[in-house]
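Derivation of every value follows stated rules applied to the coordinates shown; laboratory data play no part. Since we're looking at a predicted model, the values are computed, not measured. Cβ atoms are built from the backbone, for glycine too; each structure is taken alone.
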Structure P
């Protein structure tokens, strides 16, 4: 029996919780504060929640519980004005390179992030980003609360000269490069929130796949959500597991099958690049790579605590 083609309430629920990249559209008007400022232009594709956009009524996105997740596309030469949030917000770079600046008292520290690098922007810290490279940036943004408050802008071109807004509030001579061993307090603070993919240890699970912990035990220690990069080789699968909170799998490379179980009934869906499944709290689920190549998957879990899940191979 082809369980992927089965029609049932469980199959319908899985379909509702699946976000297909090809079914979605980028929204160039997601952030009204950018209206009239071409240099701020960016597009958003919403998967879970509004992700900082005021478009909370979008029926194409999944309801958010403990985190939001969206894609952001930004072209070379454009930037996002310096702003802050009441909660952590992560930027995971998928394509291109992105300059992220943190501001405090007119001084700015800037870090350049490449593919699979991440920064967790701290609460109440002014931050902005800019594309200085020659290719557009695609990144995943997660805000670690279901319904974040609107951002508070610090250096927006509506109220400040463009040259100041573009440098996130730093006048000439007040911008420092990121240095994890630097002595400036803002450098030291940022060093606690930056993850370089190449520098993060690879954990080989006995179940046959790899994890790089970005946020959580073994990565950045914070009290909201866990975030991990998984590498799932071809023909590797996991036995069903259940969490007390929601989780989400966003495929970056390759393909991944996600399955659900309820009362002995099972359904599955295969995801390709930039497809996502959000699994609600309490739902038994598993993953498997039926593809010929390895899958790279961004995994977000709605709690910072160890939920006791042990991964076992099928």
Structure Q
């Protein structure tokens, strides 16, 4: 076969592929039908939090269809694992407590803060077993405390120890993911467990665990929505749509905890009363990442650096994404 013939065949094949694609597109939009979304948004979520509620509702799927997006959902046991996936470009958007992004920024993860939520003062705690002899945080000195390193519970432990006049080095942290930490707590391998909802509510309900301390009298940081830096910079309209739906849904959840629990309990495989307990402990209200929130998060980052839990001092503002249109839209809702 001559070179000229081979080139002609390649051109013909390319033309055929183009015509086929055009024909399919025309067919999908004829008679008023809209084609399926061409882009896929990958969202990382946890059992607690508004993203799990949006997934159960299907409301975000509908919000993003006009923008040409469908959604793939990925569940994570905790924030650090979610941000690892964000770093690996396995997800585009996610939700965590305050500490995971601090550890992620210190580790060079390419992400940005795009939105914030107030955190519940009673939504996480340091627990002991019902028959434990421990009755104060000061008594944790020399004891084994299970927790997910770099999680929101890690900051709770840090702040609780500080208030009790102890250093982080005064306890024996046992770093475990939530499921493994529960097993260690239940078996008595550890003396206490720092954990958040819904694991906290489950331990109260099924293990009869006793709360040693929560955020009632401590500095309570925000929770955050994060995205890859590239996605946020390239798709501010999508970020704005997500945050807008989160705010709308969050305000509805605040007024409808029973209905929310009934909706998501079967989706997350938890008892409805348990789900209602943790839903009631969160004051939802999605906002942009304001300068005040940045300052609050800097306090968290500095605390971890001061305790030698991150290798370098970081500047939170360096990883904050802000958009005037999105901020104005959230403020108007």
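Assign the value -14500, calculated as helix-only ellipticity at 222 nm (-39500 (n - 2.57) for each DSSP H run of 4 or more, over all residues; to 500), to the correct structure from P, Q.
Structure of origin is Q.
If log10 I(q)/I(0) by the Debye sum over Cα atoms at q = 0.07, 0.11 Å⁻¹ is calculated from each of P, Q, which structure is the one that comes out at -0.34, -0.73?
It must be structure Q, since only it matches.
Tell me which of P, Q gives 23 when you compute relative contact order in percent (Cα under 8 Å, 6 or more apart).
So the calculation was done on Q.
14.0 is what came out when mean count of other Cβ atoms within 10 Å over residues 202-209 was calculated for one structure; which of P, Q is it?
P
Between structures P, Q, where is mean count of other Cβ atoms within 10 Å over residues 66-73 highest?
Largest calculated value belongs to P.
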